[in-house]
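Some structures to go through are shown next.
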Structure P
Amino acid sequence: MILIAMGVSGAGKSRIGEMIAERLSCSYTDGDAFHSAANKEKMHHGIPLTDEDRWPWLQSIRDAIEAKQRAGETAVFTCSSLKRAYRDILRGNDRDVRFVYLKGSFDMLRERLKSRTGHFFDPSLLQSQLDTLEEPGPDEAIEVGIELTPDEIVERVTSQLGGERQQQQQQQQQQRQQQQQ
């Protein structure tokens, strides 16, 4: 299984992604590591990225996802995944790629960004990200509000994933039973 923590800057993707990976005893990869120097420079100067800026970045993350899958590994990634088209690239045709949407209000996100240091993202880009965001539906992502504590978020996500896994196992068992009849 591949899990992608998504949301705009300041939502807590890195922290939550690291915590979920620790809980699942799997690897964690921050999608920001795949940004080109040019993309980081643009964001540092308050210039929003375009789709053309994002396509190679998203494909690099998808390549890393495929490498984890080939190795048979469970992994957690982070990526803003602002548009459905971006999520489609990351997901590919894989049912084992799941998104966790970390949702927060503008005010909460802005406050978090103001207190963050040492990051290339210019907080003035928050509104641009929110304008670009196409919120995922329940068919696409587990949605969790960032007003919860990080521990509460991780608990909610992992318990929902556990329930989904159990449901998938039951469906597979039913299919096997039907095939045997």
Structure Q
Amino acid sequence: MLYITRHGQTDWNKEERLQGHTDIPLNENGKEMAKAAGIRYSDIKFDVCYSSPLLRAKETAELILEGRDIPIITDDRLKEMCFGEYEGVRGYFKDPNFPLSNLFRHPEEYVPIRGSESFESLKERTSSFIEEVLIPDMNAGKTILVVAHGALNCGLISQLRKTPLKDFWSNLQQNCELEAFTNITSSQEP
């Protein structure tokens, strides 16, 4: 089994700021969310956890798995999508004239600007992770927890569900929400 969850709340989530690669810790509410998730998911017998190396995801993984002897392995491919110069900016959902508006409103038309990451780059990272880590672990019968980020998890889930790019954000998780997959296939298959 594969379980994918998004990190707990941060102050930047609360303030509706783009986080991206900026290393923001959990706030107190985010820590409580992760602890509560740990209780909700305590019956799941995870064999391994893969986490983004960013603090908010690592903290979430540690709190969910607190008191359990489960390895947490960080992987750079699980970092959040990079939003370049726009990290820390507010109003990105509400303003149709925001420079990254298509990223959220029309992902199929999005063109990266000012250091932001493309969907193609995100897909390369998530495909590599699926092929090199998730499929072999699932084939070995492992129960896996992945703790990462909003856009990154949308990328993973979109590939696993074969969601078209225009519907990319339909897979957005709330903080500490869990998605489960009983089996997965190669992200390269149509």
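Laboratory data are not the source of any read-out in this text; all were calculated from the coordinates shown. All of these numbers come straight from a predicted model, not from anything done at the bench. Cβ atoms are built from the backbone, for glycine too; each structure is taken alone.
Using Kirkwood radius over Cα pairs in Å, for residues 40-87 alone for the comparison, can you identify which of P, Q gives the largest number? With respect to Kirkwood radius over Cα pairs in Å, for residues 40-87 alone, the highest-scoring structure among P, Q is P.
Each of the structures P, Q was assessed by Cα Rg over 2.2 N^0.38 Å, for residues 8-63 alone; the largest value belongs to P. Of structures P, Q, which gives 15.8 when mean count of other Cβ atoms within 10 Å over residues 96-103 is computed from the coordinates? Of the options listed, only Q reproduces it.
Hey, helix-only ellipticity at 222 nm (-39500 (n - 2.57) for each DSSP H run of 4 or more, over all residues; to 500) derived from one of P, Q reads -17000; which structure? Of the structures listed, the value fits P. Largest in distance in nm of label points 7 Å out along Cα→Cβ at positions 24 and 56 among the labelled structures P, Q is structure P.
Matching task: 47, 42, 23 is the computed value of Cα extents along the principal axes in Å. Pick the structure from P, Q.
On the way: P: 64, 33, 27; Q: 47, 42, 23.
Among P, Q, the structure yielding 47, 42, 23 for Cα extents along the principal axes in Å is Q.
Here mean count of other Cβ atoms within 10 Å over residues 144-151 has been calculated and equals 14.5, so which of P, Q was it run on? Considering all the candidates, the number was obtained from P.
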